[in-house]
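Down below are the structures I want you to see.
Nothing in this text is a laboratory measurement; each read-out follows from the coordinates by a stated rule. Worth saying up front: this structure is predicted, and the values here are computed from it rather than measured. Cβ atoms are built from the backbone, for glycine too; each structure is taken alone.
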Structure 1
Amino acid sequence: MIETSLQSFVEGRGQSEAARLLGVTAPAIHKALAANRDIRVVELPDGSFSAGELRPFPSQRKSKAA
């Protein structure tokens, strides 16, 4: 299995193709990149792709201002 960052995955394929391969929309890819999320893409043995986000545990939610 080959693992890469979402940024590298998109640079090699473009946002539309990356979105299609991951089963999401191109705007979702754009939003994840703009938010600088730590998403890793893994190429599976069958040639498909899977993505997951690395986050601290426990996750700290941002509180909304009242």
Structure 2
Amino acid sequence: MDAHEEIDQFVETNARGWRSTTHLGREGHKVVTVTHPSRADWRNPAADVSPLVARALEPDIND
């Protein structure tokens, strides 16, 4: 995907503070890397990556 440009991130607001990221590829593809749900409880607002994923799915204003 050649997605090296970080365009968004989410940092857990708990003691772990793990980061999840969105990267943009040369052809406009977005790659979202999140904490595996076996390691983070996505139902907990402190670790919920849903807003990051939702932002990645939004259409670009330039499209």
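Quick check on the output: 24, 15, 9 is semi-axes √(5λ) of the Cα gyration tensor in Å, derived from one of 1, 2. Which one produced it? Corresponding structure: 1. Computing distance in nm of label points 7 Å out along Cα→Cβ at positions 19 and 43 across structures 1, 2 gives 2.3 for structure 1.
To which of 1, 2 does the computed value 33 (relative contact order in percent (Cα under 8 Å, 6 or more apart)) belong? Working shown, then result.
Values: 1: 33; 2: 29.
Clearly, the read-out refers to 1.
Work out which structure the value -3500 belongs to, where helix-only ellipticity at 222 nm (-39500 (n - 2.57) for each DSSP H run of 4 or more, over all residues; to 500) was derived from one of 1, 2. Of the structures listed, the value fits 2.
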